[in-house]
Structure P
Amino acid sequence: MIEVIENGVYLVGGEKLVEGTAEEKKAQLASLGVEAGSRNDTIAYGILNSHNISSEEGKMKIRFDSMISHDITYVGIIQTARASGLKQFPIPYALTNCHNSLCAVGGTINEDDHVFGLSAAKKYGGIYVPANQAVIHQYAREMMAKCGSMILGSDSHTRYGALGTMAVGEGGPELVKQLLKNTWDINAPQVVLVYLENAPKRGIGPHDVAIALCGKVFKEGLVTNKVLEFVGPGVKNLSMDFRIGIDVMTTETACLSSIWETDEKVKEFYSIHGRPQDYKELRPGKAAYYDMAVKIDLSKIESMIALPFHPSNAYTIHELQANPEILKDVEAAAKAQFGDKVDFKLYDKVKDGKIYVDQGIIAGCAGGMFENICEAAAILDGKSTGDGYFSLSVYPSSVPVNLALIKNGVQGKLLEAGALFKPCFCGPCFGAGDVPANNGLSIRHTTRNFPNREGSKPGDGQLSGVALVDARSIAATALNKGVLTAATDVEIPEYDKTYSFEKGVYERRVYQGFEKPEKDAELKFGPNITDWPAMYALEDNLLVKLACVLHDEVTTTDELIPSGETSSYRSNPLRLSEFALSRREPQYVPRAKAVAAEEKKRREGFSAEVTEVLSKVTDNAQEVAKHTQFGSCVFANRPGDGSAREQAASCQKVLGGFANICYEFATKRYRSNCINWGILPFTLDKETKFDYLPGDYVFVPSIREAIKNGKEEIPAKVITEKGVEDITLYVKGLTEDEKTIILEGCLMNYYKAQAEN
């Protein structure tokens, strides 16, 4: 199905792939009569270069055309920007309300955030999309994407490449930088050619392709922090909804961004949405160079399933049906991660050789697209989902999509079959809607299936399993009353694919305030919306105490700060911090608080703990302690996969966290979040063994001088009950701004210092 070419390749004329050794490629290019191009001939670099204001080779400073956030991120972003001197939104900035739109948790506080959002849009000149009008990414596709433009979003699935827009999901502080007319700073990224061939079989949907792609490239980090560029003869065989469905899932490969070549179907999309002027043709140059390639033969893609607990845990449905023992591997993975906290069972879903599913969900930015829902209705038309344990819920991606489904009768067909229609809401994707039962198995056309993301609480003995499956196979499973079924195994009647976009829905409800700030308007604060606590500049030395040590292969942001009901407290840093690592390491918060209490004592004059620990590495402990910051630290092998949420880092800082130690960061966005909150992003050499425990200490002398001078290899000492050991830490590739942010203690302090100077 998928072949990875790890060496560089050329694409000639947008279709001819040239691969092999350097000599073989040179000969092929000569035979084709073209000269070798470079990365600058890719679509990606055409867009990046047009948004880059840096003249330094290999370094980019990007200014985006527009931005978008939802209601568990925009309050913190605006509060941070306001504290840093924000006067007016300089570019179009849309505030959508699709995560806390149930307004069902925490009393008034969800709607308080929405009121704050509208007041901020009025005061600073923003765009405000009321609750349940659209999920964040669908609004961006319908109203903001433009060929050749760049959009920055505070959600990791900010991906609009299929529409010719390079989009990036980042933590809130990176959006703050754009609001203050600064830049997104990156090393010039590699570009990966995703070469599509042929056409998918009937019954195959975008999630099948996306899951297969994630399964092929994620685990080995093949495309981490690279740009995926989709080109090839197979592109024309995919509808826009199909392309969009693959594109949004590129986030799960850990890539930096994505872009697709554009054609008549993209042009038609913009025309349907009343924006024909926003289309332009995007194609690579004559012989564009790509750092590697992924070839996908669409005709060989099968109906796929990504088993718990990651989108890359990919199998064909037929493979799982033939060998259901695979489910025992998932049980073993849960046991390894959660120990005796849960008694997780999946294999009991196998009865008489069939796998029974408890729930199906088609939702959000990936699943809730017009064609997905129409095809599900075609499968279930005149049939029944049954009256047993299995249930089916559908969440359209926007009100215009929902209106089209009402007008063409699709919604009625699904309701008659036993499905339920829900609002335009992202909740099932992160645990705020349709949470499965304990030990339940839910199949979902959503973006993620991390443990506890869908609402489970392993610490309380609750764990369900979510598997990612395309909407077509979900409908096929519903047709068989919950027996897992590949869509390629059922008859799928043809259906009317005509889509009509009703723009008036937004014209009547969305507040369009860009370039119309009401500077005298007051921000409206609910009681849950609070300012950030004081953050302190980095001192000469750093002493950290390990408060959490995780040896999982990957640690997700959902483990660092859980989703679900915690989302309601995203506007209250102190309240939210109580949830940090609560579903993975419940002792983290009390440990971190104890360290913060000692740091308070040190700042006030004397900490017995700090002095005693330092006495093991210096003869002048009491004096050294005066210049040694004391904080908590998290160790994880590879932290930060998943969401862009800045709170995964900010909660650590609020609790007194000053460092992460790891072998590598899973994503650029999590590392950026750490830096922007003044958390030292330490990495280890892969050969370094880290077998220390919570309660052990790491002392980093002269850390301030090291960061200031750009020193990347930093000697440190680990202090345990057994004695003192040397260790080498690394802080690689900091930009000048990042160095200053860390020295000042966080991004807010950085901007405050700039204002004072």
Structure Q
Amino acid sequence: MSGVKLLITGALIGGAMTPSLAIAQTGTGAAKDGDGDDNQITVTGVRSVTRDKLSENAANAPQSISIVTRQLLEHQATSRLADALKNVPGITLNAGEGAARGDTVNLRGFPAYNDIYLDGIRDAAVYTRDSFNLETLEVLKGPSAILFGRGSTGGAINQVSKAPTLAPLWAATLVDGTNNDIRATADVDMPIGISAAIRINAMGEHSEVAQRDLVRNSRWGIAPSLAVGIGGRDTLTVEYLHQEENDIPDVGIPVINGEPAQVARNLDYGLASDRFIANDNVATARFRHQFSDAVSISDTLRYADYVFSDIFNGPNFAYRGSPGAPAAATPLASVLVGRDSPSSSGHRTNLINQTDFTATFATGPISHTVVAGTEFGREHDDTVRYVNPFGTANETPATLLLSPNPFEIAPTEPGRTRAVTTAYSAAAYVIDTVSFGDRLDVIGGVRYDRFAAHYRPSALIAGVSAASLAPLDHVDHVWSPRASIVFKPTAHQRFYFSYGTSFDPSAEALSLSSKTANLAPVIARIVELGAKFDWMGGRLVTTAAIFRTQIDNAQITDPDHPTQIVLAGNQRVDGVELGITGHLTRKWEITAGYTYLNGKTLASSNAATVGKQLANTARNAANLWTEYEFSDHFELGLGANYLGKRYADFAQSAVLPSYIMVDAMAAYTVNSHLTLRANVNNVFDKLAWVNSYYASATENHIIPSPGRTALFTAAVKF
């Protein structure tokens, strides 16, 4: 807590975040230029993937891309990645357990836990990402192995960090909320000479969650950066991110008879002693050389160090002496809930280097834009899993469903096993965009990946099965193609067809088992047909896409050998995505999206899942955010999110009801230096189930949305 207070005090003294700076291309929450007639904006972040690895910008790229700007996040009083993603259709959230906590999302029906990037480099670690140093957020839909390598079945999420600029800035925000939220940020940008600048962003927060009595969030962070050679042919940017959190996590509410238990929203089934602690340090150096207007090369080097500790007690009905999951006729007053404790801690380090080369040239009347690159990395994970006393004589006593006691004393347990995984990756890719005049682009590319993982488990106590301690090694060699056609009948119309793939190796999450060590990667294929239109001189952009993503070799249990995993499952998602972004008038701005996802299991050794909807995948989802400027000083905003019914598991054993959440905002600009803003989130105090974890009828939990919350922000800048 001392770190939080220090950062809050520093932010109040130093000044912080600006309400508007330039962002990547046209996108969600885009800002107007000086005359209000243009929806285009300029990149200032450290590394935009849509700018760096796509030969065309997001508007012309042959795939669905959502861009969430910093301005939109500020207007919504959003401070976390998971909350920012509510502006992106096709995303649902998961409630992790054990070492699978932090930001866990599904994208277009498929898990994207390992598909989160920071400035184009994989940021797959166990922590809650804060937006204080975020310039913009890029969500690329569909398999994108040619850009990112392993993972990305449903897409990839890239966070673009703020970068130093030559525009001096002293700015600050202070937030106070009805959830006992006190948060401050600072953003200072100082030129040092004619082509260099330093920038420092800082954040401190201590908050609760409305109508969740036990949950607490405490975090602070700082992100200094230096850029040299701004605007020149040689540019070097060096950035460091440090973030710490010390939270009491939300372990949610149990599922009974296939639906959320009918209990009060504020009840906690974890313990007051539960903690999720993370300490993250990320250092990045990026150098770019411009040989000419047509040829450039860039190199990005990252060293990241992530440490976490998760002391976790979640609801589980399989406690010692339990009769099992409650029957339908069981009175809720007599139901007891056990405390399952799959606690863990870990230390992960990543050393990754990416080099990207871009060249534009012509062969006769045909022009080419070639983007090529290499990637080399070493990822090291050291995870300790603790003895789980659940189901033994040493377990934490079960508690009453209707009046749980969060102040039971949990036993202190030693580490049980340690798993050390070291993975080495090497990749090379090339993409050629061939333009036949201004109307037709043909895009083709291929990427080669070598991914080698070495898994070394060990026992920390006696009695661990020797079979589970065998060292395991696995190497994958994968080629990933991509092909697209973009037809542009006018300067404001783009139609495209695209094909691409993704792959998930057995050690995707830096873990192996005897069941998976000999399996080939899971391969996904996608086809997408889409259109993007500009209206009113580019102030408004509409998008539409239909797509199919199919996996023909998902990992399933061998029906003839239940202890083995085979690649025989088939999963498919057919979908439609619609979007509209920009200004309906000079004063009226809108961001809206809709997705339809028909995700099914086509084949599996578990007959109960065949033909069923994919877990945590809603058929229908929609998002809306709109703002209207009544004057130069006063603005109102209104937002809504709809998520249709979905199931917590593949067998549809538990259902999560549909919901609509409404948010509102009012802002008053006192002068060019001070803006006052009020946000009300969940205006109608809707009880919605936003995250889920479901292993069985006895082991599960789902997390309710926060209750109605008002946030009051004072933002200053000079």
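Please treat every number below as a calculation from the coordinates, not as lab data. Note that the coordinates shown come from a computational prediction; the quantities given were computed from them, not determined experimentally. Cβ atoms are built from the backbone, for glycine too; each structure is taken alone.
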For FRET efficiency 1/(1 + (r/R0)^6) of positions 84 and 420 (r between Cβ atoms, R0 = 30 Å, to 0.05), structure among P, Q ranking highest is Q
Matching task: 1.00 is the computed value of FRET efficiency 1/(1 + (r/R0)^6) of positions 452 and 580 (r between Cβ atoms, R0 = 30 Å, to 0.05). Pick the structure from P, Q.
P
Using mean count of other Cβ atoms within 10 Å over residues 372-379 as the calculated read-out, with 18.1 as its value, let me know the right label among P, Q.
Q
Upon calculation of helix-only ellipticity at 222 nm (-39500 (n - 2.57) for each DSSP H run of 4 or more, over all residues; to 500) from the atomic coordinates, which of the structures P, Q produces -9000?
P
When distance in nm of label points 7 Å out along Cα→Cβ at positions 156 and 708 is computed for each of P, Q, which one produces 3.7?
P
